[in-house]
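Next up, some structures in structure tokens.
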Structure P
Amino acid sequence: MRDTALPIRASILRGLSGLVSRAGGAGTELLEAYGFDESKIVEGNAFVSLKSVEGLLEAAARHFAVPDLGLRMAAQQDLHMIGPLAIAMENSRTIGEAIGCASRYLFAYSPAISLEEIEDPLESPEIVGLRFATTTMNASPQTIDYGIGIVHRVLTLINGHRPYGLRSVQLPHPRLASERAYWDYFGAHVRFDCPSAVLRVTNRLASMPVSGGNELLRDIAIDYLETHFRHREVPISDLVAAILGEQLGFDGPDLSKVARLLSLHPRSLQRALSEEDTTFTGVVDRVRRSQALDLITTTDMSFSRIAARLGMREQSSLTRAVRRWFDTSPSKLRHAGQELKDQSPWGQSPPPR
């Protein structure tokens, strides 16, 4: 698979339609012209190609004269666009631990992007670099601005929406927008035409605490990520999981339908899953676990409705499954999620479903 064809989750495009509309364009029509379904973007479980995302962002910035589009996209995102990784990061004990989670598991969001701690490019002993990179040889400038802008925003959020010690920013492309636009976003000096995209931060950042974390939720998220994303690739089981995320409910998961969407014979799909030491039933269980965690901890939906949403016939089935998955009850898991929401320094949580 070519690097530009590597997948990235569709949630990367959340908010683009609104930005284009505010710039005087037709956001939905633009997405459709590039083959994107806005409903899939909102759901966030689908994968799209990095190449198509890069082309769309560059075209939108150019056509609608929004040179700081990548920064504007980053500014409106919240942690939950990165799924289970968000839960692990916002419940880490220190910012260094949160950065370690991102470095280890960001590929689960896309194998085409990475975050790595490096020595300071300017060789200051009090500074370290956080390098954001994509696998493409000539990465889209808007995509780079968006990606490193997201890193900056996440660090600000997990530090209680406060400055985290950013000293300066290095970007590998020419300046796209005014210097003021970059300063307003990062609150630090930005240099252009550098070897790579780097946030230069104080080396004290790693030991700074993350406030409001919940140990139970952190352990659940880390266990989930470690279990399902140990290998630096997007396995076919993850693609199956993304499709199943849209199928659960009263109709139940359908192996034949999933195989058809992946252009595989059902037996071929079963063999591919077996090579990854899992089964279709195992992936169904994995998806139900992820959705149960999300619905229980971030919504007020009744447990009976959640059970139906997951394709379970009775609420008691949900209770048994939650005990098996998390070694706790649905009510205690919801209480832990509510405590996290109440303690959140920026007062944000995913919208009710």
Structure Q
Amino acid sequence: MADYTKESLHALGTPDPELTEILKKAPAPNPDLTLAQRREEFHSREKYRYTNGPTFDTTESVVQIPMRDGYTSETRVFKPAEAATGTPLVVLIFGGGFINGSNIQLVAFARAVAKLYGATAVTLSYRLAPEYKFPTAANDIWDGVSWLAEHASSQIGNVDLAKGFVIGGLSAGGNLAVVTAHKALKDKLAAPITGIWACIPVLLSDSTVPEEYKDRWSSRVQNANAPVLNAQSIEAVRQLYQPDETSPDYTPFPNPADLSSLSNIPRTHVQVAGLDPLRDDGLIYEKALRDHGVETKLDVYPGVPHAHFSALPGLKASYRSRRDTLVGIGWLLRREVDVKAVESVEEAWEPALFGAVR
């Protein structure tokens, strides 16, 4: 896997010509929406895709998981129509800047993973900022994953974590997946996590970039005015979530001078977008893992913005990203991937994907 030079990193932020043409015709976002209105718009899109997307004959149930403060958190469970004895478990965590989103956001992937790989997939919940500031989200996900490590086999049924225990998410969910996987090693989770999926994750800040990777830390400046997510919106989210950016509940590099523990991280699939201010969070994390002997799979989408696969589903890069996600989860599960089956899944998604953004 070739490493990026300063020049090739910068080139990743050159807008894709296809994106440029789409943005010429796209309506400008309304800057005056309140947080409540943005949440309603966000949830409306999630609900449309959840309601109108294919189920692939999966079954769905709901489990209530107790949190440390007495709150109960809703988790959705998806099982394949016909499951072999003892399925692997794939845990999916939604994104939305820690302020938006719900556990129906990644249901399309949960159903697809159950269909393609005969896995049980769960979509976790966590409480949102600003009502619940840092570290509530990280605590909720840790409590949920800890419960699953101890009780999935008995409370969900037909789950064998020895066959695979994968955790993943996108954007804020990618952050929560990564920090949970690192904590699982430190605190000796009841069952070991066997794979991590980190899609367009937020992981770093100026103070937590290891010295040896600082020459790769440029996307926050280069892509400060990018579409979909920009520097202003990142700062707005930071003000609402109020994270301690040096905490192990926020970054995998709480001590950037000592990365020795990285060698114990399980195989990891990272996806980044070239025109994303968060691009280098994912690239540096993947590079550090690889430098410490971790098996990694990296997929990069030049010239497209954060969450392009959802906000701009018709881009060629968006098609590739969604397929890469499903292929990558198969890789994490150490399963043989049927590319034609993956493509047929994505074709079945299209009406719901495109309908939600019209």
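In table form, for the structure just shown:
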item: Parent structure of the calculated result 18.1, given that Kirkwood radius over Cα pairs in Å, for residues 161-256 alone is the read-out and P, Q the choices; result: P
item: With mean count of other Cβ atoms within 10 Å over residues 177-184 derived as 14.4, matching label from P, Q; result: P
item: Computed 0.60 for FRET efficiency 1/(1 + (r/R0)^6) of positions 41 and 65 (r between Cβ atoms, R0 = 25 Å, to 0.05) - originating structure among P, Q; result: P
item: Ranking P, Q by mean count of other Cβ atoms within 10 Å over residues 57-64, the structure that comes out highest; result: P
item: Parent structure of the calculated result 1.6, given that distance in nm of label points 7 Å out along Cα→Cβ at positions 49 and 305 is the read-out and P, Q the choices; result: Q
item: Label whose coordinates, when helix-only ellipticity at 222 nm (-39500 (n - 2.57) for each DSSP H run of 4 or more, over all residues; to 500) is calculated, return -12500 (choices P, Q); result: Q
item: Percent of Cα pairs over 26 Å apart from the coordinates reads 46; which among P, Q; result: Q
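Each value in this text was obtained by applying a stated rule to the coordinates, not by laboratory testing. This is a predicted model, so every value here is computed, not measured. Cβ atoms are built from the backbone, for glycine too; each structure is taken alone.
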